[in-house]
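Student: Got some structures for you, see below.
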Structure I
Amino acid sequence: MIRIVLTAVLTAMTVSLSAQSLTGKWKTIDDEVEGRVKSIVEITERDGQYFGTVVELFRLPDEDQDPHCDKCGDDRKDQRVLGMEIVRNMVAEEGEWDEGTICDPKKGRIYDCKMWFEDGEPDVLKVRGYWGFLYRTQKWIRQ
């Protein structure tokens with residue numbers, strides 16, 4: 001009986017901890033067109049830092065179906081958006097992730113980035129890109 005209870009407790013703790021993980025696939029929700037899913041970004045961890053790569057795009061019929069980052073000024077210049085690493089070097093700090101950057105391939109701009117779970121909800125991630133005092137915040141939903 002004790003073994004069953006202990007197993008149940010350990011399983012619940014594992015599920016709880018994994019639910020708070022930043023890693024996984026996230027649906028990005030457009031902050032300019034309410035409710036529109038723009039892409040799927042997969043976040044992975046390498047050496048204590050988190051990185052996000054675009055693994056799927058949802059394009060409207062009148063949009064370029066295979067966009068490239070022609071306005072980017074770094075190593076992403078002219079890269080396909082699909083497969084592009086748009087989130088780099090995020091570090092966990094007291095319940096949020098900070099110190100990294102996020103690239104907006106449409107504008108070619110790289111912003112400082114901060115991420116956190118909305119109201120502690122492990123399946124809703126707030127992603128804020130900021131440049132000085134200007135910022136944009138998107139909601140990403142865990143897949």
Structure II
Amino acid sequence: MQRIAEIFTMSKLFNPGVYFEIPVTNLERAEQFYTSVFGFKFEKASIHDNEMALFPLDENAPGISGALAKGEIYKPTKDGTLIYLKSKKIDETLKRVINSGGTILFPKTSNGEWGFVAEFEDSEGNRIGLLEALES
């Protein structure tokens with residue numbers, strides 16, 4: 001729980017997004033999916049009687065972190081909030097999505113000066129976006 005509090009108090013100046021939770025019905029399956037696609041290592045936690053697998057957090061890096069969340073209030077969906085995860089190479093990430101049992105919902109597409117985007121359905125039925133920034 002202290003780690004969550006640290007996320008919310010890292011800086012007095014901040015962007016609006018500070019933390020996210022991706023709903024899951026099977027925490028182990030979801031952890032395996034995100035580990036095989038992105039190489040993430042998760043830290044387990046229990047918050048308000050909900051099972052959580054916390055995504056990595058580097059307090060010195062920009063951006064936010066969050067958790068895979070399993071509990072009564074968490075319902076995976078493709079119709080809710082869409083979060084974007086960073087990808088160095090979307091084509092390679094999408095291959096790993098497919099190999100890990102996910103589905104491509106929106107193929108790699110140019111987003112002009114921002115780079116490229118894509119969307120996939122994860123192992124739990126959530127729509128997740130990818131962003132590959134252009135090289136500077």
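Student: Check the numbers for relative contact order in percent (Cα under 8 Å, 6 or more apart) across I, II and tell me which is largest.
Tutor: Top value of relative contact order in percent (Cα under 8 Å, 6 or more apart), among I, II, belongs to structure II.
Student: Determine which structure produced the value 1.6 for distance in nm of label points 7 Å out along Cα→Cβ at positions 83 and 123, calculated from the coordinates; the candidates are I, II.
Tutor: Considering all the candidates, the number was obtained from II.
Student: While we're looking at this one, here's another question. Which one of I, II has distance in nm of label points 7 Å out along Cα→Cβ at positions 35 and 75, as calculated from the coordinates, equal to 3.0?
Tutor: Of the structures listed, the value fits II.
Student: Identify which of structures I, II gives the largest calculated value of mean count of other Cβ atoms within 10 Å over residues 67-74.
Tutor: Largest calculated value belongs to II.
Student: Suppose Rg/Rh (Cα atoms, Kirkwood Rh) works out to 0.96; of I, II, which structure was it derived from?
Tutor: The correct label is II.
A short reminder: the numbers here are calculations on the coordinates, not readings from a lab. Here the structure is a predicted model, which means the values were calculated and not measured. Cβ atoms are built from the backbone, for glycine too; each structure is taken alone.
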